[in-house]
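Taken together, the values in this text are just the output of simple stated rules run on the coordinates, not laboratory data. All figures in this text were calculated on a predicted structure; none of them were measured in a lab. Cβ atoms are built from the backbone, for glycine too; each structure is taken alone.
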Structure P
Amino acid sequence: MIRGVRGATTILENSEKEIICKTEELLTNMIEANNIVAEDVAQVLISVTADITACFPAKALRNLEGWDYVPVMCTKEIAVPNSLPSCIRIMMTVNTEVAQKNIQHIYLHDAVSLRPDLAKTLSVDN
């Protein structure tokens, strides 16, 4: 079965170090919470708000051991008025036998406000 695993986080400053650090934190939490192995991942889509320009957050995926061949793409979010700024969102397409209702979607930092109903115990403070 193919499932989407969602996640989002926010950054405190538009710097390469911050973008990579927060993206890697989000990816690691998504992977661990859902027992994901790279071989089961079809693709990873990463979107950013318009204020994130210092680097491609996809670079963070390449820091993870064994994820060299997973296709990853970055894109820009739609600029909706009053939407959450400095936000990185991830949609990971995964082959899994886990029921859709049991997928653990991860929302960190200020991104918890996007889906408080899904941001269970893994939310972390800034």
Structure Q
Amino acid sequence: MIDFKNASYAKLKPVPAGNWEPAVSPMFVNGEQIIEAFQGIRDGVIFTNKRIISVNVQGVTGKKKDFTSLPYSKIQAFSVETAGVFDLDSELELWFSGLGSVKFEFVSNANVSAICQTIGSFVL
């Protein structure tokens, strides 16, 4: 489960959806599909057309995984900070009703604008 008091995922880079599909597809509802997928060192964040799934890989072997489902319907607000000249990372912060906030930090080549469009289309 995401620790909403210290919820920060750093240095997420875009990866092919197939990297995470075997792990998350058993949880999908009818018609759900991956829009974009990102990975840190071991953890991942998957944006589907229904929700955001955060995957926390645990243990030495990485066989144990924690999946947190964050439905778009619970997002109250979101904020984006794009990459700059000296600060090459982009940040996305989401506020969830009754839960708190989560911050995702992306590498400079991540298309944060597309992520915002995706979230906006489901939230607004």
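Here are the numbers for this structure:
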| item | result |
| --- | --- |
| Origin of the derived value 3.2 (distance in nm of label points 7 Å out along Cα→Cβ at positions 37 and 109; candidates P, Q) | P |
| Comparison of P, Q by relative contact order in percent (Cα under 8 Å, 6 or more apart) - largest value held by | P |
| Winner on mean projected area of the Cα convex hull in nm² once structures P, Q are ranked, highest first | Q |
